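Asker: Listed next: structures, encoded as structure tokens.
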Structure P
Amino acid sequence: MNKKKIIKWLFILAVVGFAGVWFFVFKLPTTDWYRNFTARKGAGVTAVDIVKSYQTNESHSDSLFSDKVIEVSGIVKESKIENGKTSVWLNSSDSSVAVYFILKDSIEPLKAGVETIIKGKCSGFAGDVQFNEGVIIKK
């Protein structure tokens, strides 16, 4: 190959590479499909199981759950509005630890004792198992 063909192919490869990086870094995260939790199926776990997992081995549980979209089923322990957002705590087998969700949208607080499924992004363990961007899947 001569020098001009090599430069031409390197230029084409650079343009295609730039377009691919732009799509995955800037375009995809702004699409409704990517941002909308209800469009993505999360891994399912019960509130009791996720709390036991964190109490048994926190670092292993972080590798399984942290920064991932998870659907958690359980019984509502408490729900209230805090700073304009609805917060929900789900019971676990340990009365001093719960699964805590901050919901994406502010809704009426859920009634205690109701079984529910909430999907959200796990942010780890800090006294309770913490979730952000929660969405009610089943009331």
Structure Q
Amino acid sequence: MISFFWPIIVVVIANTLYNISAKLTPNEVHSFASLFITYLAAALLSILLFFITSGDKNLIAEIQKTNWTALALGFSIVALEFGYIFIYRVGWNVSTGSLVANISLACVLLFIGVFIYKESISFKQIFGVVLCIIGLILVTNNSLLSK
């Protein structure tokens, strides 16, 4: 059972630290200067972990196996982090900004799963999306009214 849930636990812990860090990024620093430091740290940690966990330690061979998805992931991560920094800079609370973004993402991915990847959708999932949309309306109206 733990082998099924440990990645979720890692994502939740990392995402918690991520959102706190994005919220606390100083307004005085240029977003992309901060992201440069972020990616420098990420690159160093990634290379260190590669050499710790790789059996053959041939980084060039592994890089040659990649395709366009590595670059697309890099672009999307920069956009994601830039977006999160500005979610908090424009005034979203840490308790609602990430909630609205992640619920919206979950709804979009559910439809992508159905229409692009031909995944099945149940009535419960449709009902859940409807509840999420109602929740988004309630949360965002409350957030907008408090500004």
Structure R
Amino acid sequence: MHLYKHNLIINTNGRGLYELTSQIKHHIQTWGVKEGLAYLFIQHCSASLVINECYDSTARRDLEAYLERIAPEGENWYEHTIEGSDDSPAHMRALITPTNLTIPIDDGQLSLGTWQGIYLAEHRQRGHQRQLLLRVLAIE
């Protein structure tokens, strides 16, 4: 077995879903991994990782609208607003979406479904620089 490591810096332009699938695939191909596991972890409390449909952009927009409805900004009961009106809702969205993903690698490819893509979910209004840890355990 061999462990490959890379830290990706993802610059966001504010709230939304940012597809990372091709970046992750690139590293796996560069390392020549044929079989193993890809593990991703985001080191933030107001962003997360999700796997969702990557073919039709309306699926992405619906997910973004859902997160807005489930944790809207401006609720009068929010106490944690030190960084702005999006502070508490960003943490709530990160609470209900994962901060890590594990994906099998088979025959040199991520074993994603036909329409699945990997996304960074930015939950803050303004852009941020996000750090994403990529760890790949290759079975040789």
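Asker: Rg and Dmax of the Cα atoms in Å was computed and gave 18.7, 57; which structure, P, Q, R, did it come from?
Answerer: So the calculation was done on Q.
Asker: Using Rg and Dmax of the Cα atoms in Å, for residues 5-68 alone as the calculated read-out, with 13.7, 40 as its value, let me know the right label among P, Q, R.
Answerer: This value belongs to structure R.
Asker: Something else now. Have a look at P, Q, R and say which one yields 3.2 for distance in nm of label points 7 Å out along Cα→Cβ at positions 61 and 77, as calculated.
Answerer: Only structure R yields this read-out.
Asker: Out of P, Q, R, which one gives 55 for relative contact order in percent (Cα under 8 Å, 6 or more apart) as computed from the coordinates?
Answerer: This figure was derived from R.
Asker: To which of P, Q, R does the computed value 47, 22, 9 (Cα extents along the principal axes in Å, for residues 53-92 alone) belong?
Answerer: Label of the originating structure: Q.
Where a number appears in this text, it was derived from the coordinates with a stated rule and is not lab data. Please read all numbers here as calculations on a predicted model, not as lab measurements. Cβ atoms are built from the backbone, for glycine too; each structure is taken alone.
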